[in-house]
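*Asks:* Following are the structures in question.
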Structure I
Amino acid sequence: MEGLQNIPAQGGAIIAANHISLWDPPLLGTALERPIHFMAKEELFKNSLLRMIISALNAFPVKRGSADRNAIRNALSLLERGQLLGLFPEGTRSKTGELGKAEAGISMIALKANVPIIPTAIIGTNKVFSGTSWLPVFVIRFGPAIYPDANPEYRKNSATLGEKIMAEIAVQQANAANKS
């Protein structure tokens with residue numbers, strides 16, 4: 001784990017990470033000293049056992065593919081109360097490991113809450129139980145915060161903020177890869 005000093009000791013913040021495996025949320029949750037809350041696709045809450053487990057891990061449902069106002073209100077409330085919110089900007093797992101484009105939701109939430117965004121790279125979780133390695137080495141790298149109010153362009157065109165977040169996640173991935 002690298003860059004833990006970039007996580008604020010208190011106050012709301014968004015941990016914005018790439019998403020390559022179902023192991024990403026629990027790995028992030030155990031990597032941080034502070035509790036972290038996650039949006040999780042509502043389909044995961046249909047199974048009562050899985051709902052119990054992921055709810056205990058601070059996940060709450062989101063309807064993907066629409067502006068889920070309840071999930072957005074929940075996210076903003078958590079950030080207002082000084083909590084950490086884990087978001088996967090692409091909105092889904094990458095099957096190839098390649099970074100995609102950020103969905104509009106992360107920029108909207110970040111701009112409304114005006115909290116720091118911590119670009120985060122997760123490496124190795126997509127190799128769990130694969131043919132190459134049963135338990136690979138995991139790397140989590142937390143980059144320096146992005147502040148939504150640092151650039152007036154972010155408010156004019158929120159897609160610019162999404163692009164910045166994804167670019168900084170890519171930087172963290174490259175830096176982690178260079179060290180291994």
Structure II
Amino acid sequence: MSIHQRRERERAERHQLIISSARELAEAEGWEAVTTRRLAERIEYSQPVLYSHFAGKTEIVAAVALEGFAELAAALRAVVREADGPAAAFAAAAHEYLAFGLANPALYDAMFTLATDLPFGRPDSPEPLKEAFAALAGTFAEVAGERDPEVFTEVGWASLHGLVTLVRGGRLRPGLERTRVDLLVERLLG
């Protein structure tokens with residue numbers, strides 16, 4: 001391995017370490033705790049090294065979000081693959097989405113709540129965003145019937161996002177998550 005290849009590998013490893021450390025810190029203490037100073041201490045590199053990878057916290061949040069979109073896409077594809085038919089796949093995807101959002105609060109915030117420069121719904125959107133939306137949209141489109149599949153997906157996604165947000169915020173009675181998603185699926189399937 002050449003010196004250049006070794007340096008590139010080390011840079012990629014350091015880049016991933018920053019992302020992983022930010023995600024771990026955010027999940028443990030919230031995004032407010034993720035500062036460049038804390039990250040630099042945690043990864044045992046100077047702040048200038050951190051800034052050589054990311055211009056600031058917004059870029060770090062975006063990198064964490066991209067990881068989350070890739071993970072969400074994989075999780076959705078896995079449950080859909082195991083489902084027996086389009087309606088079951090739709091229900092499985094809806095339940096998986098809710099479970100993902102509740103199990104990964106800081107990651108979910110990076111993906112959908114915190115400010116980033118990620119371009120959503122555009123041709124120049126990063127692949128993980130496209131893959132996650134395609135995993136959701138493909139499943140939803142199969143049960144959209146005569147309805148516009150994109151609008152159907154947006155309404156379903158918005159409903160699921162609302163459930164994640166309200167459950168996490170303690171605004172809904174606990175323990176009824178599955179019942180709510182079942183009702184949502186039933187209504188959307190009409």
Structure III
Amino acid sequence: MPDQLLTIEEYRALGETDRGFTELVEGRIVPSPGAGRAHNLAACRLAAQLERQLPRGLAFVLGTDLDLGLAPPGEPGFARRPDLLVFDRAAGEPIRADAVAVVIELVTPGSRRTDYRVKHDEYADAGIPHYWIVDLAEPVTLIACQGYQDGPAVTGTFATSEPFPVELDLGALIGQHAGTAR
């Protein structure tokens with residue numbers, strides 16, 4: 001690991017690590033261990049539900065670096081790796097905050113404060129209009145933050161028209177409903 005603060009470009013040049021993934025916070029590399037099978041399965045189930053409902057101009061990706069654009073070029077940067085991103089299909093590489101419609105984080109016991117507080121504020125500062133926090137503890141809940149006003153925690157079915165019409169079966173993320181495998 002480098003011992004100096006990194007720009008986005010320097011961070012991207014490092015590539016992947018062999019010990020889980022990393023994020024860049026104020027130029028510092030922050031390692032993040034793998035989230036585990038149940039978390040990853042829930043993220044895939046969520047992606048499958050979203051894929052069927054996305055408007056034509058949007059795409060999604062799991063676990064990809066997002067340049068938050070919170071620092072000027074050449075200065076220590078910020079890059080997060082959300083569990084799921086919905087973004088403008090025409091976006092370039094790397095994906096930048098101004099191309100994102102929704103960031104989705106699935107809470108794990110080791111990420112609770114980071115997801116609810118730290119990333120919440122960073123995504124708001126980056127101008128990302130919608131942030132959904134999915135807590136997989138039973139019952140599965142989703143908090144939709146729009147304009148960084150937190151909506152109420154929703155269980156069962158989450159339905160919204162913003163930023164696009166979508167209906168999500170939250171229980172299916174952990175295999176609670178018919179048609180979902182454990």
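Read the figures in this text as sums done on the coordinates, not as results from a lab. Keep in mind the model is a prediction, meaning the values are calculated, not measured. Cβ atoms are built from the backbone, for glycine too; each structure is taken alone.
*Asks:* Work out which structure the value 40 belongs to, where percent of Cα pairs over 26 Å apart was derived from one of I, II, III.
*Replies:* Here the read-out was taken from II.
*Asks:* For which of I, II, III does distance in nm of label points 7 Å out along Cα→Cβ at positions 75 and 99, calculated from the coordinates, equal 2.3?
*Replies:* III
*Asks:* Match the computed value 1.01 of Rg/Rh (Cα atoms, Kirkwood Rh), for residues 3-50 alone to one of the structures I, II, III, and report its label.
*Replies:* I
*Asks:* So helix-only ellipticity at 222 nm (-39500 (n - 2.57) for each DSSP H run of 4 or more, over all residues; to 500), computed for just one structure, reads -4500; which one of I, II, III is that?
*Replies:* For helix-only ellipticity at 222 nm (-39500 (n - 2.57) for each DSSP H run of 4 or more, over all residues; to 500), the value -4500 is produced by structure III.
*Asks:* One of I, II, III was used to calculate relative contact order in percent (Cα under 8 Å, 6 or more apart), giving 30; which?
*Replies:* Value 30 for relative contact order in percent (Cα under 8 Å, 6 or more apart) corresponds to I out of I, II, III.
*Asks:* Using distance in nm of label points 7 Å out along Cα→Cβ at positions 115 and 147 for the comparison, can you identify which of I, II, III gives the largest number?
*Replies:* II
*Asks:* If FRET efficiency 1/(1 + (r/R0)^6) of positions 27 and 83 (r between Cβ atoms, R0 = 25 Å, to 0.05) is calculated from each of I, II, III, which structure is the one that comes out at 0.30?
*Replies:* The read-out comes from structure II.
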